Structure P
């Protein structure tokens, strides 16, 4: 079994109706990076692995991977005249993911290593918290990581933007 996800980034959570926010697969996240924050939302649902394979191979319309609620969320926020079936399938990207509880840190963390086809890679550490805890948790995480020799001053790149830029260049070359 796989997943289908409609992700909106950036997103003002006030732009999403209460009916969508109540769905079990809906979530909002705030990414804190040096110089600012970006809010995103996603509606995630299970998708049959064979259906995903068929869509990737062009044997099934992309829209069929998504639920009625996901398609409605896409229509409500996508630019005019863009349909799910107009989108291109990009990838694959190999991702290594580990969830663990570091000693000396009160929260679980997630480590992700995205390995791009051209040899580039992005490593990300993250943790979750409630909205009213965001600044405190960000400060605690920065302190914890700094105390363990992790340099936080490097150039920040988002995994998704890097993937989109890589595959957009590949599409343009075709």
Structure Q
């Protein structure tokens, strides 16, 4: 069995996948990158990898392994890749310089009690505290746009019309 040609091994159970044989891949792009390159011998092996990753929506796609001749041509075109179908070694890049801190504070811009009271009065719903950060980000984006409009008009005062 060691002499039998095989294309590669299953990413889950390590069972050999034969040349020209069927195999399954995940539809999620991060599982199909050249460095990751997950291939599974069965749908149940593909399903087993879902417990490790956190896909929102995914499914298995059936593919066919290349023939031995196609694989040898591909390997000849890419001499850095090894016999087992591994990708070339990755490059080690220098560590980037740390980002400069933003001089504008990232405080919450919304009055929590007022927001919760509004939502309760308007719809009778409760409001999670997790809403405050994204809502503050949205307010910052609106303010940044209004600041640019005031600057374009040559003013140093943001007016209500800048929010239209």
Structure R
């Protein structure tokens, strides 16, 4: 096993509390209702082009394609995204985030899927507080503040953002 540089400092931080910053790579071990892996940006762009018969727009970036689809087929687009990013199965290793050896204060994510909520749903130790719905928590040791920077498919009031504004 490899030696961890500053292992004591790492263990102390994990005990005292950390903030997690998650991106598309976080959800690679999660699947939707059809058993398909949750897509990252490039794969999503291809899937949208195919699903909406717009393969001729293959020169557009994901934010550009989303803009076109929102202007022409917004409800169909959001139904597709909700279906595609609702997590139905995931690797049990994600449950280590709820372990006794780690204290998470906040989770910031650019993902629109609901994986984080599903990870902590069965927890008896922690719960997820979506700050866009309830505001930040104060002095609640059982709470993990959740900050969906690009929106969240499980929140119908949350706009889904596909631009690079937050990145």
Computing distance in nm of label points 7 Å out along Cα→Cβ at positions 24 and 144 for each of P, Q, R, the value 4.3 comes from structure Q
Value 14.2, 48 of Rg and Dmax of the Cα atoms in Å, for residues 72-151 alone was derived from the coordinates of, among P, Q, R, structure R
Value 54, 40, 30 of Cα extents along the principal axes in Å was derived from the coordinates of, among P, Q, R, structure R
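Each reported figure results from applying straightforward, stated rules to the coordinates on display, with no laboratory input. The structure displayed is predicted, hence computed values, not measured ones. Cβ atoms are built from the backbone, for glycine too; each structure is taken alone.
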